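The next part holds the structures, each set out as structure tokens.
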Structure P
């Protein structure tokens, strides 16, 4: 990026404020008699008004050729293309390097007419789209196109305050990209709102994602590796799972094979499966999210991960609150602290398998579970281990209320070191701490015993009300 590029990017917000006033035909005229002509777009260096250069806001005809020519010309000169309010019917738009498009929020509508793809960029270093609407009109794409906006190999992507809707596949499809997606509204797409694979430090923040058929934000990699994406302060609602299955679809945020990802301060509600689901994603941090009405496990960290921090989340609703699973596949090492989990039911979207549904927090290996509050669960407040898959688990300083069983801990041969200390159990009907062989309870309440007969268990200083 050269100095002129940087200067244009820094000045874009100031220019946008002026453009909004101009486009709305708002002018300020001095009261003295020799008033000068009001400022217009032609006087702003580096900005080209599309309506004065061959693009018509009123036309119902396809304007693909005109828009493409304007994009090519402005990009080659590192200028900003301003698109006034109106409907522009186009298809097969290519975005070259240094494309910068600016519109009027919720008023500059680019509508896909079918016959190929909507907007696409390949191997561009820098792309900026601001204040425009991309409407897919539910028209199908050719096989090579994955999203209404399809961008690959762009390390300097900026999408700011754009609306993406009515896409027949993904809303935004990114491959090998970095940069930011912020302040966008993405809805009514056939697959997921955002699919981003092989990222290079992507920042996804302050977006509103809702009413999608199969997913919200998907951060994936073709193989396990560092991704360094941040997903923060997004509002995600009403994510369905029209493709079916037992969890690859229907998630608000889905992380797959992507390492070093941070997911924080998101508000996620009414997802068919998980609010946040991470599969084979090491060094993941899930913090301070609010998750409501999940159809299955609210926060799920599964399969071959190493390292997960799950802290400060609020969970209300779901069939499992937090599950840190799959020690049998190498999943291990986690901190689960300061979460609030409540109103967990035992009826899921498919027939139960293994331990089934209805528990607040489940862990298996190399885990510290401290300072969490769990209330009103259908089955177990916590599930520790599954069969022999239990090792180095520390349970300390938690509050568990209103559950049939406070903690179900594995006592199957092969289960290893587990400490359960300084927890409070209140309104527990069947037992505060019960030894289990798989799903079957096989002991009396271990919290009331003075000495455990299981060498792998240390149970002391718990309070049972």
Structure Q
């Protein structure tokens, strides 16, 4: 068995009396040197993913004269956000210039044999404009975790020339991100080559980054696994509940939480008409707020949500709805609260909190977080959403625009409803308990 040092040893070959270029490649990336329609490298910071693909693109441009290549991001507001500077740096490292067929222009890089490297933001393209990419045989997607399904569906059939390859480098965020679903999911394309690489796999890991890594481990342990080890993001930096969730985990309030058979159940809803419906099932025991379960579904009838409650043993839960609970169902013309009451549940609808309701929910949640306990297994999806829920930013004016309405907002809205509806018991001493919520 190879030692750790041997496994990190580079495949050493550089350049080149005969005009060829060989990459100095760490062994983690060696499988990616073989031809494949799809190649992917995922992992944390400092792994060398971008440096590897930049070098490989230059090598392929030498080996295949006239090669047309794309460097892609989902959003590219300027070339400063592209891989262009990295490629220029690699050309300098390899001592390659105009005599070798490479010439750097403002927006593109010319490669041997009238080849070309172009830099594109996929968000700027339509089904019509993306046709200009036909004939390109390399497409490297940087920061591929941000690539939308629309962009991926446009790109894949467009890069179709003989011998074409689509490359992706990314630090994973969620299993459901399109690039993760494509290259790490159960339906991964036949023949795709995908590797995981982290800082510990990089024999040239910079000493400056080593101190950053240790600082992150000490100062932001909730972010460390995602940033440096390539794990999925459970808490987004800057998210509304990032710090409260980190504190809850550190204090042991995220784990196994038992249901108290003597205390009433409450189910707090966010009603989805054209998007997801979310439900948090909770018990208030003394001043503790215990999150027992979380549910989310999209495109399902109201009956499916109620059946889930019954199937989990929550048929006697008091269903607490947001203000739109008194709206009429578009199909039946009956109010949601009446539908749920007719199914045998006790229903309460919380009045509209008025202007700034979302921020009121956020503030209430932050204030109450220290008394919350979460069943980690059954609330996993809800915890992911709370860790992601964040403010939308106006990058031009550098100001916040309020909560981002995305996949995480449904769970956060139901959670916030619970917090604004919560009434603390008066003069009630907290019963003794262990870390699992057992009295």
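Rule-based calculations on the coordinates, nothing more; no lab input. Keep in mind that this is a model prediction, so the values were computed, not measured. Cβ atoms are built from the backbone, for glycine too; each structure is taken alone.
Here are some notes:
- Ranked by volume of the Cα convex hull per residue in Å³, for residues 168-207 alone, structures P, Q are led by Q, which has the greatest value.
- Source structure (of P, Q) for helix-only ellipticity at 222 nm (-39500 (n - 2.57) for each DSSP H run of 4 or more, over all residues; to 500), computed value -2500: P
- Structure responsible for 1.6, with distance in nm of label points 7 Å out along Cα→Cβ at positions 224 and 256 calculated and labels P, Q on offer: P
- Ranked by mean count of other Cβ atoms within 10 Å over residues 184-191, structures P, Q are led by P, which has the greatest value.
- Of the structures P, Q, the one that -0.54, -0.74, -1.04, -1.15 was derived from, the read-out being log10 I(q)/I(0) by the Debye sum over Cα atoms at q = 0.08, 0.10, 0.13, 0.14 Å⁻¹: P
- Answer label among P, Q for the case where relative contact order in percent (Cα under 8 Å, 6 or more apart), calculated from the coordinates, equals 15: Q
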